[in-house]
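Any read-out appearing in this document is the output of simple, stated calculations on the displayed coordinates, not a laboratory observation. The structure displayed is predicted, hence computed values, not measured ones. Cβ atoms are built from the backbone, for glycine too; each structure is taken alone.
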Structure P
């Protein structure tokens, strides 16, 4: 089926060739070439040294260093800067060897053998060994774990050591994409202590050492002189400020106090482009805004109510007025075209804005009108409040009254998103279809934020994971996409570009990963000051 990866290869995938992978990336988005950067041209050679200050949205005073709790960009960046996974999505979109220098599947893809790099040390001096890997992954598999990656790991039967440098994973069924799952931002490898990952020690194997962690305020990083990957890590130090307010982020960027910010206010992106001290990075991605409804709570337990709301949102207006053109319309299922999503189905019927059809489904549900509370905050994403008001206006024409409840920015994803029945959220893209569908739509996934369960979907999800015939697999994913779009409790109005602002002196290289914001969360170790 495939050959064993060689050390430091950036080209391995068991079910898709490097050529096809990069074709998909070029088509849209796991990696984005940047021909249209505003301001400074591409820098050819990285320059070492300097201190970078970033203002990052997507953090909270409730953040912890326990990777099971990671749920937004700030902690993704902290983890990706100071720790490593077994594998990593490179800037060009390919699968890269990280702490695992190589891996090899059995013929049926049920057993995967990972060979660890020798001589790797955590920042507090402990040497990396197979037990660190086993305990780090197993922590997410505990029955009481609330980790967002738990749903992706349900097929693991055992993880065992074959000596200090080899880890063997046995699955209940074959999974041709398993090494991609190890890139998930939760799966940081931490030093083991008493059979558990010791996240409180602040130690990692990453390019940077965590000197200070003050949740909701700042983190301070310094270059790790003993990092195993001497080809990454160009800055001498970095400071990551937690700045959820978009106006404050952009004011800091314009004043020069901040050199990198995420989630630019798209309404002002055009004006920022005219500032010679600032560059706008526009990275197409398959990240998406969502409006999840808890299907075990009234009135969202009625499929026709869900369909009425899906037809009551004007997606074209959403892309034009909320995203200012920095995105594409969605269709209530998360597998978009391009990138490594090679099984995207083009023929899923589009939920277009149609007030008459929305009213038709309300009547099927036995209702003449509908009134619901919709919780939102710019802590969900920049523009989420405006997005809710726009939805309120379009839904009114369909006999649906949406009461917009504005929540606090801080703690939105810990206090509001898990607990309210109708609210805004956003999701990054994942490396594979299975990973994206498992993390949010599988019945037992901790991050199933609609509490949706569908027996046919569950059956297909497990069968597709182990199907090695691409044609059969494509048909399974097509059916799943139709089921999710038509039945699930998630409205996906649009896929969004990752739009960042950086100082003119910040160099990024020719490609930026869109697997998550800020170069897949890896900007601290990949970017430099030119």
Structure Q
């Protein structure tokens, strides 16, 4: 049996907080998770009102990209800082920065200031995303971690799904600025709960802590340049244009310089052991592939549901939400699986199922019924629940307390980068499939056909200008494009599976609670 080893010699552990004492902190962690999840999606349905008020239609996509970029590039820094100075000060600082960014967003007077304020928000969101996961691992022993992680997953899923609806209501019936103002009372409550109820053991430091600011700057520049190239490539300029090539070249130069700096730093932001240890490196690669494959359901499925199935925004959201229902349930039950067969086999089981489920999507009938993709997403959520949570818990349990923040941040960073790469890659795949279909369109319907996914979606929302034959042809074109994306997503799932099968150790090394906690 591929079970993870138990500690051979139990040692005395520091006294854990009583369950009642952990509840306020757990509530604060869930509030913080809700903030970051909501702000990833809540703004999407308010874009027309924001653009109508502030202008800047040509750059509004940076409201999303700027936030994502700031979250991604700041994750490694916050992970290292939480290991160096403790989780509490980093989380408190992250909440404060997030709330300052929210206040700045609410007071923005043009699109430029709103984008800059969203970047400030993202810098706070990076601290929230990484540190919340680490504090949950600190507070709860290995046997109890699935419960708190499942709760955090549930909050993330529900907030992500509810975000667009809440944003639309606030923008339509109040003012779009309330999208950011509602963060203030929620964040203030989380801040108060963390400040009052989270107590970390004192740690003995040898000398003054050193922070690798040069390495942090290198990670910021490398990640920022890469994400900018991925976000804007194929949108603001073509992939082989001078801006794309310049950004990718600058990314390579900065990445090489960062590696050189990190190898010589006393306390590197991304230490070499993150990639030298098979457990963490394999999970990093698997999570990068997870970010890739998530683009198909989260980005392209809503378009499929509305353009191909003819559903409205709310029913289309329900098709996607079935995944967010099964994911946390499977995550909560995953402990029963990995306690029997081990972290690696549990994750392999989940990703094997995910690969088959994603590969089955192109076999759905055209045009089909809404329950069919909804069932696919329900099964996919269950499979990914068995995959993601055991790997997070396995990595957190394999390192010392002083390494837990860095290790957790590394896997979240890889997932974020995978999402950015996936958005660019699968966007190109979808557009290539559409271009082929439109080139092969019959001469009778070719004149006047739109030439990209967004234009096709808008045309199908208002089909009055299209003949029945042209509308059906466009729906079939979208169906083909989304099928190609799902096949690409299945390939990404296969890559994650291969990383676990061939790179991950058969048994994850598990440290005792005494070994992972700082001295009191």
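Which one of P, Q has Cα Rg over 2.2 N^0.38 Å, as calculated from the coordinates, equal to 0.98? Among P, Q, the structure yielding 0.98 for Cα Rg over 2.2 N^0.38 Å is Q. Here FRET efficiency 1/(1 + (r/R0)^6) of positions 56 and 384 (r between Cβ atoms, R0 = 35 Å, to 0.05) was derived from just one of the structures P, Q, and that gives 1.00; the source is P.
A value of -7000 for helix-only ellipticity at 222 nm (-39500 (n - 2.57) for each DSSP H run of 4 or more, over all residues; to 500), calculated from one of P, Q, originates in structure P. Comparing FRET efficiency 1/(1 + (r/R0)^6) of positions 48 and 216 (r between Cβ atoms, R0 = 30 Å, to 0.05) across structures P, Q, the highest figure is found for P. Figure out for me which of the structures P, Q the number 0.25 belongs to, where FRET efficiency 1/(1 + (r/R0)^6) of positions 104 and 440 (r between Cβ atoms, R0 = 25 Å, to 0.05) was derived from the coordinates. Matching structure: P. Each of structures P, Q was scored by FRET efficiency 1/(1 + (r/R0)^6) of positions 376 and 456 (r between Cβ atoms, R0 = 35 Å, to 0.05); the highest score is held by Q.
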